[in-house]
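Down below are the structures I want you to see.
Values quoted throughout were computed directly from the atomic coordinates according to the rules given, and no laboratory measurement underlies them. As the structure is a computational prediction, the values presented were derived from the model and not from experiment. Cβ atoms are built from the backbone, for glycine too; each structure is taken alone.
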Structure I
Amino acid sequence: MIEIKNLKKSFGEVQVLKDINLTIDIGKIYGLVGRSGAGKSTLLRCINGLESYDEGTIIVDGIEVKSLNNQAAREFKKEIGMIFQQFSLLNRMTVYENIALPMKCWKYSKIQIDKKVKELVELVGIPDKLYSKPSELSGGQKQRVAIARALSMDPKILLCDEATSALDPQTAKAIISLINKINNELGITIVIVTHQMSVLRSSCENISILENGRIEESGFVEDIFLKQPQSLRNLIGDKDIILPQSGINLHILLSKEISDQPVITQMARELQTDFMILGGEMENYRNSVLGSVIINISHENLPVITKYLNENNVIWKFMNSSEIIRDNVQGGGYNV
């Protein structure tokens, strides 16, 4: 559906996108994630033709975006819906009029517009707000109107630029559920720009992490969160956990295959060894649950514990400690 090769984009002397290569399959929810200034929104605007690019190619549904003239570009943008962080609704218009606006611009008939608007307010869950003004709506309701408007032209692709960033966590969760529903029911390819981990976990199937205009990591969400690459750690930061100065600290990552198994307690029983549990969490992802546990062990127990974890296909790595020379993930050696 979307294929990007060797994409470069500069604003003046500042290169914002540096040799971007990316493929987004049809019908998927894809996440573009990174810190502010990483180039996420610029990449999104290049995909829908709002921004030009200096080098490389963007092929969307078989069409090279750069090759489009004015009329062809207008037809192309009709196939791409866009949702923004600040909703971008017209305050003087009702919900009905805001949703209908793109169809009016394309000179749809009143019957077509009326039918489509009423279908969309049902889909996004605000049929009772049809004739309300934006000032009468909550933030979540405004974003539902914006989503309905973005769907009014039956787009093949839906682009979401920080669509939940202006919302409280509970409302953001509801909007993410709506986006998943739209993907499931309509089969629309969705590209989400975000810096929120909750969006990635509960919605996206694949992600790319951008840093300084480059894609540093791409793949399945679950694989990247288990791999814990440096680009992800740069994004989410270090958890506020106090690590003991003595002993060795291990970060144990529980994949979806073992997240529902009592791995840690089984290890303690079978090895008849003690250790401290410093922290842990279980998190819901789109189709699975992943977990992690941080433990502190003694030097003498390190060989037997890491051997047990490796034999049971449990991913682990050393936590920050002056005693550890290098990380280890699922096997390999260790130096103390």
Structure II
Amino acid sequence: MPGEWHPHDRCWMAWPNRAETFPNGLDAARRAYAAVAKAIAQFEPVTIVAPPGEVADASILCSGAPVSVIPVPLSDSWIRDNGPSFVIDGKGGIGGVDWDFNAWGRNYDDFAADTQVAAEILKGLEVPRFKAPLIMEGGSFHVDGEGTLITTEECLLNPNRNPGLTRGEIEGHLRDFLGIRQIIWLGRGYEQDETDGHIDEIACFIRPGLVLAMTTDDPDDPNFDTFQDNIERLSMATDAQGRELDIVTLRTPARQEQAGVRLTLSYTNFYLANGGVVLPAFEDPMDAEAAKLFSRLYPDRQIVQVPALDIVRGGGGIHCITQQQPKP
């Protein structure tokens, strides 16, 4: 699996249609998704999968940009998690890994349609499908494209995912299906993250050898010890090339809640497009600091910030609702 900075053929998204996921309503969520789609479409084509009855409405909201909408039955709109993870062979070939999916440890009972989304996309693309015997979500790992993967123990070792598999067996599947040689295990994820610690809320590869990690300078923040532990683990790790990692940190925005539950406000949950970075904005002063940092991290890319609170209220972020299809 290549790093997310590898050139893309397109970006995949899915249309919101599970009403109970979004406390501010589907209309607000759909407008937020459409804004992300249009931002990404400045840099690369976007294809949205939507339930057949929603194709027309999605097309209207995304009109005026190179965004196509195709009918695919689904329940959840987090394509990073229920869609395929694309892999390439370096010889012009591309395929997709189809993970087992159980709605983040059965957070929802109705997820049968979501287990078929990856297969439907790969069938439409007419590319090989590699069915992995592992319950897994794409937001639970990041790769550097050179054989290194970072993930969290909280998610991948959670008994609500793969209770019959050992750590070693899970690592074996990751090596087999993603071409990984080195796995870096962080501990826990963001406080009250309903995904049980997805890595894309707390850390990501900026490029091989460089990791961006979220942090806080408030020792009373429940995330403080978690973030410190993750940074310590990263500082002690080496990648598949034997390099020690360079680590850049960025503070989280101020705490915001929805119905008493903390929102996972994270700048590592962004989309890296061809020539651009689509970065979340949370109506917080840290938004400007994040934009400055990303301008330094990606001096050759245009930084576009998109309001993301109506996405985060549903339980994820910009990275969660997108999936890159790399050029083979």
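Data for the structure
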{"item": "Structure responsible for 0.50, with FRET efficiency 1/(1 + (r/R0)^6) of positions 45 and 261 (r between Cβ atoms, R0 = 35 Å, to 0.05) calculated and labels I, II on offer", "result": "II"}
{"item": "Computed -10000 for helix-only ellipticity at 222 nm (-39500 (n - 2.57) for each DSSP H run of 4 or more, over all residues; to 500) - originating structure among I, II", "result": "I"}
{"item": "FRET efficiency 1/(1 + (r/R0)^6) of positions 149 and 301 (r between Cβ atoms, R0 = 25 Å, to 0.05) from the coordinates reads 0.00; which among I, II", "result": "I"}
{"item": "Origin of the value 6, 28, 39, 23, 4, 0, where P(r) over Cα pairs in 10 Å bins from 0, in percent was derived from one of I, II", "result": "II"}
{"item": "Which of I, II leads on distance in nm of label points 7 Å out along Cα→Cβ at positions 109 and 269, largest value", "result": "I"}
{"item": "Relative contact order in percent (Cα under 8 Å, 6 or more apart) from the coordinates reads 17; which among I, II", "result": "I"}
